[in-house]
Structure formats: C-alpha cells, structure tokens
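Nothing in this text is a laboratory measurement; each read-out follows from the coordinates by a stated rule. Treat the numbers as computed from the prediction; the structure is a model and nothing was measured. Cβ atoms are built from the backbone, for glycine too; each structure is taken alone.
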Structure I
Amino acid sequence: MNKEKDTLFYPRNIQKRLYFPNNGFVHSLFYLEKYLFDNFNLNEDAPISYIKQKWIYDCIENNEFSNEVSKNLECLGSKSKDKTLSLINSFSQISNINQVDKFFKIFQEFNKIFNNLLKYEGNFSFNTSVYFQFVILIYSKKYKMNDSLKKKIKSDKKSIDIFELAFLELFLKNFNYKISKISYLYNVLLKFIFSK
C-alpha cells in the first residue's frame, strides 16, 4: 500500500469515510497518528523524533495551525486539547522496541488515550486495536520483527474492527510489507461475506 506523505494510511482512510464522514476531529486524530508513526525511530533513542513530537505538541498547545503539517490538526485544538496533548506525551514515552515489555506497556497506554479521545469527542462505539496500531507502525517503518514481537501481536485478535482485522491477517500471514489495495479490499470483502 504505497502512500503519499500527506495521505492517511489506507485502512484508516476507509474507516474515516465509512464510520466518520465529514468528521474533522477524527480526520485530524488519524492524521496525528500518522505523523507520530512516520516520525518515530523504532531502533534507538532518536532526538529528532522527540524534537518533531515536541514541535507538533507546541503547535497544538499554542493553536498554531498555519503550516503545512499543523493545518491538518486544527480540530485537535478544541475542547479536547488537553487529551490530545496527553496522547502526544504518551507517545513520546515509548521506548526502544528492543525493550519489548516496556514498549508494549507504554504503547497500550497510547492506544487507550487514543480510544478515549474518540469516545470523548464523538461518543463513538469504535475502538482501534492496539495490535493494528502497532502493525501500521512497523509496516510504515518496514521493521523486521523478531519472534517475541510476532508472538505479541498474534496473541489476541478478538473484537477487532473488520478493516483492521483484514489488514492484520494479511500482514501476519507472511509479514508482507507491500500489501496492495486490491488484495486488502479482497480480504475485507471475504470477511464481510463469511461474517454473515
């Protein structure tokens, strides 16, 4: 799934269009997620990652939405600003991926805040899976996982949104870092057919 730098990750784009049409807040939240993931270094403590996180934090905190990146986040400067800043703070605490248990503990906290933001702003019943978020992070970074990481994301897939589950299953089948839109949509269609 090749993507342009400023577009959402493909399953997120579908979720936004089907579940949250014309919802600027959710679009901004998904865009923030993509920005954080795109600028994260999985392998080491990278000061440039923290600088970019701090920069976007300051943009939202100070209602500075005039540049090319922050203009997509303006809706996050509303009543949920404190929760959005908490989300960025949580993400900035995520450690080196080689510290697997610590990494997942903090990543789960990020996921919890992310889902709470969705509920707080729109009272949506939608929850995004921590496993899906982790997989889109490693997929976008083309990170080759070791066996302990593979076990972590294979452990539990119940109650996962169908668009997220379709992507997870395709990726976990052979750890393919180039999933086409056609194969992804085909897998989604199969899931709809066999869930009836």
Structure II
Amino acid sequence: MIFPDLFADQFRLIDTTPNATRSNRILIPIHSAIAKIISENTSYKVISLPDSEYQFKSDIGSKKIDIAIVDEEDNLKGAIMFKAIRSEYNKNANNYYESMKGESSLFLDNDIPVYQIIFIPTQVKRSRGGYETPTEKSYCNYCNFINSHKSYWDNLKLGVFYFDIDYDYDYEIFYSDKVVPGVEDTLTEGLINFIEGVNNNG
C-alpha cells in the first residue's frame, strides 16, 4: 500500500501547507519511492528528485525527466513521468492524454522506453467546492489507447491507476476496483515490469 499512502500524504500536505503545489516537496516522497523500486531491480543508475533532475537532449529537442534510468555514461535508458490528479479532472482530461503522448514522442523517437504514470481519484475535488467523478469517456480513451496503439508506441507503457479516497477520514486511500485493462493491479508491479523491459532493451 506504499503509493496510496504517499498519495494521501500529498493531499494532507496541500491542505496544511500554503503554496504546497508550487513546491517540489509534494513530489519528492513518491519520486523517491519509485526510484527506490527501480534501483532494486536494475544495475542502471536512477536520477530523480531530491538529488537532481535529468535533462535529456536530442537532435530534435530536450526534456527534463521526473525519474531517469541511465547507464554508467549517463546515457538515458528509460524515462518515468508521473502525474497525480488532485482537483478539476474532467475539464483537463484531454490535456492529460495529449500531454502524455507529446511528452513521450521525444523519447520514442530515440528508441527509449517511457512509463507514463497517472493517479486518478474516483472522486475529485472541485476548486469551487464539491466533488466530481471522472467521466467514462476519459476512462475509455486510456483503455482504447492501450488496446489499439500502433507499433511506434510499443516503447510506451501506460500506468493509469484509479483510487478511492475518503476526504473526510484523513484522506484514506485505496486502489479502486475501477481498473484499466492491460494495467497492473498496483504501481509497484507496473514498475517492476517496466524495468524488466528496460533491462531487456539494453
């Protein structure tokens, strides 16, 4: 249950710390937990917050990477991008999907595996008060992408994880029964499978 607990900690920190969303502080615990799992399952080096941020440069552009997997010469072997939704999901749902594809293309053009992770509460806060439920359409977009993406995207692994959250009970969070077919039951399992692919990719 490590990642649901860390996600819950994010909500608590945002509610108790002014301007928390403008700081890397809320990202570091989850980034560190992901980096630890990756490090335990590969001989490659992992670069992530809070230590440093990896800047990938290619002939067609550059990109900062949340969690980078690199060899001894600091050549990028795998990239992990992470998003956690905390409010106003539905009006931005297409943006998350389009951003995922846009961020990934730079790595895929260079034959680098990338893991796009998104945490989505099944009940999401609205900034003006109240809650919303993520639409079935946005859920289907992720399902359809996994089922029908073209071979160009084979190096892209998509981890969409839905969570049930109790906002009134200390932000208690559990993996939801709402799952995307083709996505592992837990992020830990997804990370282990991803790094296995990176190791095999050489």
Source structure (of I, II) for helix-only ellipticity at 222 nm (-39500 (n - 2.57) for each DSSP H run of 4 or more, over all residues; to 500), computed value -20000: I
Ranked by mean count of other Cβ atoms within 10 Å over residues 54-61, the structure on top of I, II with the greatest value is I
